[in-house]
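Trainee: The next part holds the structures, each set out as C-alpha cells.
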Structure I
C-alpha cells in the first residue's frame with residue numbers, strides 16, 4: 001500500500017515577522033500513521049539549497065509532537081512512541097495536524113516536505129512519503145508615498161502578495177482611507193495572474209492631515225499612514 005500526505009500552508013505578516021501555519025493531512029490508507037515531519041526537504045533527498053526561512057521560532061505543534069530544530073536545508077518535528085499510534089500523538093489516516101512557527105522571511109513559492117509512517121500490526125516504522133507543499137497566497141505588504149504636499153498632489157501605493165509567481169487569476173485587494181477628504185484611494189486594486197504586486201494612486205484632497213490607508217485580502221488587513229501637508 002502507498003503512503004501519502006498533503007501539506008498546505010500560509011504566512012501572515014505581523015509587524016516585522018511572519019506567522020506560519022502548516023496543515024499536514026495524512027491521506028494514506030489504514031494502518032499508516034505519521035510520526036515524523038520534515039519541511040523544506042524530503043527524506044533521503046540531497047540538500048541542494050539553504051533553508052529559505054530565517055530566524056525561525058517554533059510556536060506550536062499537535063499534542064505529542066516536538067520540534068527537532070532547523071538544519072541547513074530543512075526544519076522538522078517528531079513524536080516519541082508511547083505504546084500505540086493514538087497514545088503517541090501520531091497523525092492517523094484521514095486526520096491532520098497543525099504546525100505553527102514564526103520567521104522574519106515569508107514562505108517561498110514551493111517547498112518540499114517529507115513524512116515518515118508507522119504501521120501496525122506488527123509495529124513497523126520507516127515508510128516514507130515526499131511531496132511539495134502548497135501555500136495560500138495572502139497579502140504580504142502595503143507601501144505608500146509617505147507624504148503628499150499641497151493640493152492637488154498625488155502619490156503611489158503598492159500592494160504585494162506572498163509567494164511567486166502569484167495568483168492563477170486576478171486577485172482583488174480592497175482599499176480604503178480613514179480620511180478620504182485628505183487622501184483618497186480607489187476602492188480596490190487588481191494583482192494580475194502570475195504577478196505579485198500592483199500599484200494604485202493616492203490623491204491628496206482639499207483637507208490636510210494624516211490618513212490611514214488600508215488594504216485587505218483574504219482576511220488580512222495591512223495599514224500605512226500617509227501625511228498630507230500644506231506647501232512649506
Structure II
C-alpha cells in the first residue's frame with residue numbers, strides 16, 4: 001500500500017476513538033500516567049471479573065499486547081472499570097537478528113493493529129519490546145521510529161528494554177525513542193534521560209487468576225510521563 005494511503009487510513013480509523021471494523025463503542029483519550037500509578041503487564045485473556053480483581057489489588061492500569069490479548073472486549077472492560085490501558089508489542093523470539101527492514105515491518109504492523117482497534121494515537125507511546133537480540137539493533141530501532149514519526153498518527157515511539165538488548169545506555173538514548181521502560185532484567189542499561197516505567201522484580205506474580213509482571217510509572221529526567229488510554 002502506498003504510504004500516503006496507509007497514513008490516511010490510520011487517520012480515519014483513529015479520528016473518533018472508534019473501531020471502524022466493529023470494536024470499541026465509547027470515546028477514549030490518551031492521557032499521562034500519574035506518578036506512582038501501579039500497572040500489571042500480562043499476556044492473559046482477562047475477563048471483567050479478573051479486571052475487577054486486579055483493580056481491587058490496588059492497580060490502576062493494564063498493559064496488554066497488540067496482536068494478543070488486547071481486544072475490543074478488553075478495551076471496553078477496562079474503560080467500564082476506569083482502568084488505564086497501555087498497549088505494548090511482543091518481542092521477537094530470543095536470538096533474533098534485527099534489521100532495518102524488520103523495523104519497518106514491525107512498526108507498520110503495530111500502527112495497523114492500533115488503527116484496527118480504533119484506539120486514539122495522538123501522544124500515545126507505542127512500546128517497542130527490545131530484548132533477546134543477537135546483534136546491534138540500532139538500524140532496526142531507527143527504522144521503527146522513522147515509520148512512526150513519519151506517519152500522521154501522532155504516535156510517540158518508545159522502547160522497553162530487557163535482557164540481551166545489545167546496546168549501551170548512551171546508544172539507546174541517542175535513538176529517536178521518546179520514552180524508556182526498564183524491564184525486570186539486571187542487564188538493562190540506563191539511558192541518559194532515565195525511565196518512565198519500571199518493571200518490578202520478581203516477575204510472574206499472580207493476581208485475580210492471572211500471571212502478571214508489576215510495573216510502576218514515573219517521570220523521566222526530562223519530565224516526560226508515559227501515557228495510557230482512558231475514557232474521554
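Trainee: Consider the structures I, II: one of them gives 2.7 for distance in nm of label points 7 Å out along Cα→Cβ at positions 36 and 60 as calculated from the coordinates. Say which. Don't skip to the answer; put the middle values down first.
Mentor: Working: I: 2.7; II: 0.9.
Of the options listed, only I reproduces it.
Trainee: Given a value of 2.0 for distance in nm of label points 7 Å out along Cα→Cβ at positions 84 and 180, point me to the structure among I, II it was derived from.
Mentor: Numbers: I: 6.1; II: 2.0.
Answer for the origin of the read-out: II.
Trainee: Still on this model: Given that Cα Rg over 2.2 N^0.38 Å, derived from a single structure, equals 0.95, which label among I, II identifies that structure?
Mentor: Values: I: 1.30; II: 0.95.
Label of the source structure: II.
Trainee: The value -8500 for helix-only ellipticity at 222 nm (-39500 (n - 2.57) for each DSSP H run of 4 or more, over all residues; to 500) was derived from one model only; which of I, II is it? Intermediate values should be presented prior to the final figure.
Mentor: Values: I: 0; II: -8500.
Source structure for this number: II.
Trainee: Using the calculated result 19 for relative contact order in percent (Cα under 8 Å, 6 or more apart), pick out the matching structure from I, II.
Mentor: Numbers: I: 19; II: 26.
Going through each structure in turn, the value belongs to I.
Trainee: Another one. Taking mean count of other Cβ atoms within 10 Å over residues 124-131 as the criterion, which structure among I, II has the greatest value? It would help to have the intermediate numbers written out before the result.
Mentor: Numbers: I: 15.0; II: 24.4.
Across I, II, mean count of other Cβ atoms within 10 Å over residues 124-131 peaks for II.
No lab work stands behind these numbers, since they all come straight from the coordinates. Quantities reported herein were computed from a predicted structural model and do not represent experimental measurements. Cβ atoms are built from the backbone, for glycine too; each structure is taken alone.
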